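These are the structures, in structure tokens.
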Structure I
Amino acid sequence: MTSFVDFSNVWLAYNDELLAQRQFAIEDISLKVDRGEFIAIVGPSGCGKSTFMKLATGLKMPSQGHVLIDGREVAGPLKITGMAFQSSSLLPWRTTLGNVLLPLEIVEPHRSQFRAQRAMYEDKARKLLQSVGLGGYEDKFPWQLSGGMQQRASICRALIHEPKMLLLDEPFGALDAFTREELWCILRDLHAAQKFNVILVTHDLREAVFLADTVYVMSRSPGRLVAQKQIPLPRPRELELTYSKEFTDIVLELREHIGAIRKPLTAVTPELAS
């Protein structure tokens, strides 16, 4: 079976000058992701996790190597993806429903059908909002929603056009621990129901282990894949699992990888210490 995501010896320098100097943001990335698989990418700040996301969506082209998504080489921005970030980025002048509908007004083939089929699309958006616990909040504006509610709406917006792949860049990083865990479960259930591919970039190792089928660890810049961990925990996973020894052992194993690649602190000189 053809992999849904296929990175083959991918290198990226951000401009021609850096390329000429052989200064790369990421180096020699190769991985294959099965259709419907949920992967997480972890690593120290600045390691190239978000750069990887840009390559997977066609927002950046590799300097060397090849990126294939759904069997086709990426040659520009993809329409089959949805994205959500740490900031929900909801438009403040639009209601929750209006924000969720936005991709359908922009992305073909929905754009050309939107006016004629608006009622159908609105019904679809309401059902999606209902599935994440936002039923009854369709007519509220972003400033009337909590941070967790805003992120739920953001995820709905990313999924409304039924993308084949969802890309999440630190989507829950700004939320409190209880809200974050609540959204883990919502994302878990959406993925189980719809079977889209997910690439999650996160600093939270517990989040990565709870949600992902496979976790990749990136080195500090220039980013390379230094470890790959298949998560053997059965699905569906409940939050109680995160307190088990089996779960914490995996988190600690990943933490050891991160610790080994973190840039060591510069030693304090005697002059500064005095």
Structure II
Amino acid sequence: MIPAKFDYVAVDSAEAALAALTEHGDEAKLMAGGHSLIPLMKFRLATPTVVIDIGRIQDLSYIKDAGDHVAIGALTRHMMVEKSDLLKAEVPLLAHCASQVGDPSVRHRGTIGGSLAHADAASDLPAALLALRGSVMVTGPNGAREVKADDLFAGFLENSLADDEMITEVRVPKAAGAGWSYQKFNRRAQDWAIVGVAALLNGSAGVSLVNMGPTPMRASGVEEALGGGASASDAAQHAADGGDPPTDLNGDAEYRTHLSKVLVERALTEAASRKA
């Protein structure tokens, strides 16, 4: 399909992007790599009157050691996250999850900030951020604020940002030596996950689920069970607690519930084997 008519504005700084957002309000949408927004526009699920292209903003593409965490610019491409030696050493779960996004052409254009802002429950990187207990820096007319991953995803393809705000940085705590795993079940390598699980064992457990509800979600039941001393097998039985798995051509809710338990146990077992 063809998108509805829209005006196109290209900017080369975060300040210019925020000014354009303020000017056009909720009629505007930001576009970085375009892999999330353009398909929605083609299906008329998003009909912005103004598209603000932020792909030219150079100073929001970086990966830096920031002491107790790694700071990643919102416009950092997936391929940079995947290949980063710093992330491989300090946050290997995130680097691995980036390698599972789409195909090479998607990873060369798509950005980490765009993926998180899109808030797709079937996406890989939101689950990684939840399991890592990361956060994003959000900038708007009133300055910058930090938003924890648990507070970022508000609804189906909906984040908690105001219309005149944008993600400028992603922050992930260092987890060198932690046990980790990402289990993703799909029919073909480039497909969205039917169900996925990100797990981190680093003193406490961080476990999150892909495509088990309308938003990227934390597997709180699993985390609580592990905190109480449950085995991986027993904790995995709580995988779907609080979830609302969809039914589609790839499987119904019952199938996804079963699959989540299988993948959580696999993820926890692999994470435990990797823990230093």
Using mean count of other Cβ atoms within 10 Å over residues 23-30 for the comparison, can you identify which of I, II gives the largest number? I
Give the label, chosen from I, II, of the structure having the highest value of relative contact order in percent (Cα under 8 Å, 6 or more apart). I
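Out of I, II, choose the structure whose coordinates give distance in nm of label points 7 Å out along Cα→Cβ at positions 15 and 191 equal to 3.7 when calculated. Could you put the intermediate results ahead of the total?
On the way: I: 3.7; II: 4.9.
Computing distance in nm of label points 7 Å out along Cα→Cβ at positions 15 and 191 on every structure in I, II gives 3.7 only for I.
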Mean count of other Cβ atoms within 10 Å over residues 175-182 was computed and gave 20.4; which structure, I, II, did it come from? II
Suppose semi-axes √(5λ) of the Cα gyration tensor in Å, for residues 7-166 alone works out to 24, 17, 15; of I, II, which structure was it derived from? II
Which one of I, II has Cα Rg over 2.2 N^0.38 Å, as calculated from the coordinates, equal to 1.08? I
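Matching task: 24.0 is the computed value of mean count of other Cβ atoms within 10 Å over residues 71-78. Pick the structure from I, II.
Numbers: I: 12.5; II: 24.0.
The structure behind it is II.
Just so you know, all these numbers are worked out from the coordinates, no wet-lab data involved. For clarity, every value in this text was computed on a predicted model and none was experimentally measured. Cβ atoms are built from the backbone, for glycine too; each structure is taken alone.
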